[in-house]
Structure 1
Amino acid sequence: MTEERTTPAISFKDVSRWYGDVVAVNEVSFEIAPGITGLLGPNGAGKSTILNMLAGLLKPSRGEVRILGQSVTDNPPIYSHLGFVSERDSIYQFMTCREFVALMARLYSLPDPATAAQRAIATVGLEADQDRPLGGYSKGMRQRARIAAGIVHDPTVLVLDEPFTGTDPRQRLHMMSVLEELAAAGKTIIFSSHILEEVGRVAGSVLVLVGGRLAASGNFREIRRLMTDRPHSVRVTSSDNRALASALVRQSSISGVEIGDGRLVIHTTDLGDYARLLPALARENNVRLIEVIPTDLSLESVFGYLVSKR
């Protein structure tokens, strides 16, 4: 007897999207279950194109996009199950937050728009400011108001494009807790970001997109380990480069040390171990650290490494 396969909340199958001769997304396939999934990648990787196709705003040039087993293409009824917050900061500045979210509730034909709006506004923590015009909100507050509008109809699937942009640390933590509560209630949430630690705080699973292709997918901790355990180079300036280099080369996690131009370039295969070793060895050898600069920690470098390992 074969085990019945559960329909994924979100499914991409061999999806490509191009604009003339420019390929924005190239043969991407994945499935997402309820919970929080982070779509991670450098700017220009194709994240917004993926999410706009998921929201039905763009048609795939090839392949199929489904939500809850249904195609999103030319399927207006799917929007009763889908909430979408785009990256664009577009609002009606003359409206209050209460009016804006209630308008969205009426567009979804909810039976009690006022109550639904009040519930969504409370969820994002804007009750105290709900009667102020949106034009006077900070960028982070506007983002929260837009998220309230995106969840006012209690969607099963929530799609967020860079949801933490413009939020301060306190607002960011609050929104992360909101996403966690929604996921605990059985919602499926996918959000994009180019900030690794932002994704790591809330996402149980990760999709890593590079140059329109899916470079890695799976558990965040496993992907984070791939990123951390890759070869790294760090440039160090100290009060005694030769003494520090002599101490470092004897460590198993250090694969090489170069001395030149008054600086060290240290190569390591274990960034965590190196981060613990460097200050300890400097202290033991009476060496003062003046400058420590990672030379290859850009997202493009990190994600390029993941692509090379495929």
Structure 2
Amino acid sequence: MQDVKKGRVVGSVGGIFEVLCEGGERLCVRARGNLRRGEGKLLVGDLVRVSGEESDAVIEAIKERQNSLIRPPLANLDHLFVALSVREPSPIPETTDKLLAIAEHNGIDVTVVVTKEDASAEAAEELAALYRTAGYPVFTVSSYENTGIDELAAHLQDVLTGGKTAAFAGASGVGKSSLMNRLFPDLCLETGEISQKIGRGKNTTRTTVLYPVFGENGGFLADTPGFSMLDFIRFDFMTWQDLPNAFREFAPYLGQCRYANCRHVKEEECAVRRALADGRIPVSRYESYVSLYTVLKDKSPYGNEK
């Protein structure tokens, strides 16, 4: 009788997938051809079925996904910790807002983490206030001075109770690996320096890996490769019709505009734009919305419909 095991993909390198099986056994196996390409390509976080014994074992099937992301490349994610730094690299609001929109669109809970608070406590609080106004839980931390770490760790443990999966994501150099090392010293993740020439971080995390944390009652935490951009032209993260619902501070005002098909860009008597004028929606968040709307509208064959 063929040996069949169930587990979760926790890492992959060069076509070999590490599977953490029910019961704690770890296997390094290949996948059947149809699981190595296209939309059905295996991702870290996938729940899988492995058949065969020892060197002949292969991943033969994937359980239906709760969600899947292009960047960070993960499946079945419950919570995303979006990290941005006070400086080196300087925060780019649109990049952070793209990540938040992707998470919202996929039904993933989000926490914002402002790193490198030691560089400027005032700037850190300004960023924190921006995203709190947008409706997100926010933590300001310094891995260098070890501040804010205990509070974030307590929140993280609450998030991961019951075997849930979370990930840290953000631009290269914002300090994700350093932060995870503070939270979980046993991980010993590689960290990098900031390029003085371009002010960006070196991408020390090259693959997505899931780490079991907080013991039997905990869950999984992923460190993900950093990036310099999220390309909404090349990748289909969502449509322009989806976009308003991906900005959570818009929610109280959707459906209250004068026009039923309001796009919240330049229409008169728009409830979203009125909330912006009243200071209930942060300016930078609205600017990110307009920028993304323009990109998504232009790439859609129906973008110019009235």
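Between structures 1, 2, the calculation of relative contact order in percent (Cα under 8 Å, 6 or more apart) yields its largest number for 1. When helix-only ellipticity at 222 nm (-39500 (n - 2.57) for each DSSP H run of 4 or more, over all residues; to 500) is computed for each of 1, 2, which one produces -7000? Attributed to the structure labelled 2. Look at Kirkwood radius over Cα pairs in Å for each of 1, 2: the largest one is in 1.
Taking mean count of other Cβ atoms within 10 Å over residues 119-126 as the criterion, the top-ranked structure out of 1, 2 is 1, with the highest value. The value 17.2 for mean count of other Cβ atoms within 10 Å over residues 63-70 was derived from one model only; which of 1, 2 is it? Label of the source structure: 1. State the single structure among 1, 2 that was used to calculate mean count of other Cβ atoms within 10 Å over residues 127-134, giving 14.5. Checking each candidate, the match is 1.
Read-outs: derived from the displayed coordinates by stated rules, not from any lab. Please read these numbers as outputs of a predicted model, since none were measured by experiment. Cβ atoms are built from the backbone, for glycine too; each structure is taken alone.
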